[in-house]
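Throughout, read-outs are computed from the coordinates displayed, never taken from laboratory work. This structure is a prediction, so every number in the text was calculated from the model and none was measured. Cβ atoms are built from the backbone, for glycine too; each structure is taken alone.
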Structure P
Amino acid sequence: MAVVLSICRTNWSGTTGGPGLTQLAFEAPTDPHSWDAAAAQRVVNAVRAAWVSIGAYLPDNIKLDVNPVVDTYDIVSGDLVGSSTAAAVPAQVAGTATANFSMAAGCKVNLNTGQIRNGRRVRGSVFIVPAASNAFTTDGLVLGTARSAINAAFAGINTTLASSNEQMTVWSRPIPEGKQYGPRDGASTLVTGFETSEKTAILKGRRD
């Protein structure tokens, strides 16, 4: 297992209360692998494609910018050990939904790994907030069609990157000594499935 992973960041704008940030971690399941500019380009392109594919559920004043800079971290220590920049900056993605929306309401995507660590299932989450009202039923639940589209969008990232030995991962960051549950080394677990919750996600902050 590789000892490093890379973080791809997407900046959200068009909302009130400050910008949003989505961070996705990627690892190479097998060595050898180099997180270089070419790898950064593949990752940012795959992430952008996922956002484009669910643009119909994002309000049309929402703008998403995938950062071309992909930072690499030591999994165990959490130290920043490198940085690579995609040569081609991903074009901005804009939502296309003209339906009404609530600024704080959206969807939660569970990142499933099928693994257990420290007595708990290892699972991550991605919040897609806000989402337009066309993603919800009249009862406020996330539509099955929307859930399927979002699941497929994120699964598509792994499918696209599989041939280049890259895969989304859940990073359990290290906990330093003196903090609750610390000290504890960081650990990384590969994501094997994506499941969008039927329940509406309410996001209090703009960083997830």
Structure Q
Amino acid sequence: MVGTGLVAIFLAAGKSKRMGMNKLSLPLGTQTIGNSSLQAALASTLDHIIVVTRENDPLDWMEQAFLFSPRKDVWTHVQCVEAEKGQAYSLHAGIVAAMPMEPKGILVLLADQPFLSVLTINQMIEKFLKLSEMKKSVQFVAARFEGVPRPPVIFSPGVFPELLQLKGDEGARKILLTLEGVFVDYFNEQEFIDVDTLADYERVKGGTEKDD
């Protein structure tokens, strides 16, 4: 791989059960929740993005420009046939798709974090690469807000087998306590908001600006 050598798994296969509708398609300013999240990833220094969705997702939450070259050249659509079983299976699908690329690391992103900035993603990547250059054998670099680990998180290739052992709705956060890694503390609460419910959506839809 060229560039940073990092691949993202963009998890967009959630059931939106608590929202009662496809939350990724909900408008947020001039975009949608899902599009805003993906746009930040596409504008970052990531080499490639694996967009994991449920089967037959029409991708109508994504702006048309993303579906054509040159934007389409930097992401791959993977449909997870086991998405109903929980987030772990979407993560599995992304890892399996990314492994042939032999990435230096995999960055896990959530499609319902529309305020996460390009700057934060790039800072995480830079931290991971700097530690790698220093021969520091960290297994992950994770964002942290108010003492709690939050996505995004970057995992080294040696952790992939453990990630593939996760089941059901177990997220990658569960295994952080068993690994040796580095946390990067952030202080902007808005960046780490997951839009899971209608109440969340009503609260955030007015605050559509985010830093680059």
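For FRET efficiency 1/(1 + (r/R0)^6) of positions 74 and 138 (r between Cβ atoms, R0 = 41 Å, to 0.05), the calculated result is 0.95, so let me know which of P, Q that is. Attributed to the structure labelled Q.
Given a computed value of 0.80 for FRET efficiency 1/(1 + (r/R0)^6) of positions 66 and 170 (r between Cβ atoms, R0 = 25 Å, to 0.05), which structure among P, Q does it belong to?
Numbers: P: 0.80; Q: 0.25.
The read-out was computed on structure P.
With distance in nm of label points 7 Å out along Cα→Cβ at positions 34 and 50 computed over the structures P, Q, the top value is the one for P, the highest of the group. In this comparison of P, Q, the computed figure 0.60 for FRET efficiency 1/(1 + (r/R0)^6) of positions 130 and 194 (r between Cβ atoms, R0 = 30 Å, to 0.05) is attributed to Q.
Tell me which structure, out of P, Q, gives 2.8 once distance in nm of label points 7 Å out along Cα→Cβ at positions 146 and 178 is calculated. Walk me through the intermediate numbers first.
Details: P: 4.4; Q: 2.8.
It traces back to Q.
Figure out for me which of the structures P, Q the number 44, 36, 35 belongs to, where Cα extents along the principal axes in Å was derived from the coordinates. Computing Cα extents along the principal axes in Å on every structure in P, Q gives 44, 36, 35 only for Q.
Going by distance in nm of label points 7 Å out along Cα→Cβ at positions 26 and 82, which of structures P, Q comes out largest? Don't jump to the answer; show the numbers that get you there.
On the way: P: 1.3; Q: 2.9.
Structure Q gives the largest value of distance in nm of label points 7 Å out along Cα→Cβ at positions 26 and 82 among P, Q.
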